[in-house]
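What follows is a set of structures to go through.
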Structure P
Amino acid sequence: MLVEEELALVSPKRSTALTIGVFDGVHLGHQLLINKVKEKATANNLESIVVTFLHHPRLILGHQSHITFITSIEERVKLLRNTGVSHVVTLSFTHELARLSAPEYINLMMQHLKMRELVVGPDFALGRGREGNVHSLRSLGEELGFGIEVVPPLLYQGEVISSTAVRGALARGEINKINKFLGRRFTLNGQVEHGDSRGKTLGYPTANLIPEEEQALPADGVYACYALLGNERYNAVLNIGVRPTFRGERRLIEAHIMDFSSNIYGQELTIELVDRLRDEMKFPGPEELKSQLSKDVELAKLLLERPGADSR
């Protein structure tokens, strides 16, 4: 099976504590689980492992036809590795994997990853038909010789921090809330493409960003942000929307980078969103839009240059 080939790429030297999931966003709830894995590993002289999936199970199982991601698989793996676990394992979620029973699934984890401790959330389930829920896994653990710890969900102002909650907040443009949930700033990455130079004619040239097609995007509007190019970081204003003043139809992502004039077409640009400034609006004409852009830039400067705003 493909899963056995992928698991064989990891060779822990000792028994392990691990957690399994998609971990899209690697938000604070995920980090709580991972910290518990590391604690158990340290206390029991184990290695720590995070197992994540290359594809979302709901897509493969047909429960949803389309799911946007908060972090690409590359960014997700990087964030997971930065937590300090011993290993990050990426598995392809296939129909073959979905047909495994819970005992078959667990046996693979024990055989290839030397699992001795499993850390999960209260709604966790694995195996065919989600038969391996927390209750059945406890019984299975007693039979096969592994421990299971259930970590309660993490709350923020009474709301469970979850990937679904982050996507919902993105759809509403709630950047402050998203950044609280993630424990860092939400980022957009993509290549800079040529635009129609509309911003340049207004005195506010923009870099037009092309993110990956499945990237979850914030609601249309104007945002204060930082633009990262290589090792350099700049204040910027981001507009997401269709530019109704000019009767646009295509949804665009345009960043005006302050005090910057270099040609960066074709380069990779990273945007760190800090705060939402306003909704996208239709103005009577270019002059009125230009006047508002001036106000947007000044407000963004105040937000981005306030004490502590640029701490990462």
Structure Q
Amino acid sequence: MMQIYYKSAHDKEFQVLNEPRDGCWIHFDEATQEDLEKLAHFTGLDTVDLLDCLDKHEVPRLERLKNAVLVITRPPSDAEIGLYTSTLTMILCPHYFITISPQKSPLIRNYLGQMSRLSTHQKSKLLIYLLLKITQDFSLQIKRVRYNVIKQEREIANVKSDEIIILTKNEDILNQYLSTLVPMRGVLEAITSGKFFDLHEKDQDLIEDLLNASRQSEILCNVNLKSIRSLRNSFQIIFTNNVTKTIKLLTALTIIFSIPTVIASIYGMNIKLPLSTSPHAFIYIVLFIIVLFVLTYVYFQRKDWL
């Protein structure tokens, strides 16, 4: 679905247009191949070069297409189960600023709902601002994962199976973030090189700040992944220890409760046995079983089986 927006430096809100005009922002939400063909028609770009914009697993990169610059990014998202980043492509053309998302993009919707001072003519500034929002979203999501990991570290003694599932999910999230942040750093480095478009001095400083923030997010991801692996190993040790304790307990109970069974089996035989003619045999045998119970119980207590 194609949406066209326009905003001058004096406008407070984005205007919705029916047709593209010079200096407008064209956004494709839940883009299809038909949308790419439409885009190619009024930009002069080849549809084949734009197909990667619809790939939900595309790796971030920056490249030049004829007289346009294509920047593919992956902001954090929960649009699909098992996929925690989504594809968002930004294209800087001579006359348009274009964004393409194969799914609904909350990042673009949030920006369009804000009172931005930027106009749609400032294509490089729009690109930098969206990259800034993506970097901030990564920092926020990584901190949330870190908070969950710290919470599980505090409750490590009472670990449950559901918490193992949450821990595995957090590890998957961080791995996907890391696989995005590393190529994103390459994109930011390519922008700072000045080979693709010229930047003002303030914009250059902002991109360098974004580059440092991206590196810090990478480091934080790696630190959290190490914490998760350590926590997972601790969970495994705790589970193994609990299984061992359970086996010991069941073994001890089996031995204890087999005592009356063995004695009753012996005295159930049709042969002459001690006390078989005594009128108090039952009492003696019960007392003997109780003594064996107590002695066995004390032994297993000392062995820490009970």
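Computed from the coordinates by the stated procedures, all read-outs in this text should not be read as laboratory data. Fair warning: this is a prediction, and the values are worked out from it, not measured in the lab. Cβ atoms are built from the backbone, for glycine too; each structure is taken alone.
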Problem set entry | Among P, Q, structure where helix-only ellipticity at 222 nm (-39500 (n - 2.57) for each DSSP H run of 4 or more, over all residues; to 500) as derived comes to -9500 | P
Exercise. Thinking of P, Q, which structure, once P(r) over Cα pairs in 20 Å bins from 0, in percent is computed, gives back 26, 35, 15, 12, 10, 2?
Worked result: Q
Exercise. Comparing structures P, Q by distance in nm of label points 7 Å out along Cα→Cβ at positions 230 and 270, which one has the largest value?
Worked result: Q
Problem set entry | Origin of the value 25, 15, 10, where semi-axes √(5λ) of the Cα gyration tensor in Å, for residues 22-101 alone was derived from one of P, Q | P
Problem set entry | Comparison of P, Q by FRET efficiency 1/(1 + (r/R0)^6) of positions 94 and 190 (r between Cβ atoms, R0 = 35 Å, to 0.05) - largest value held by | Q
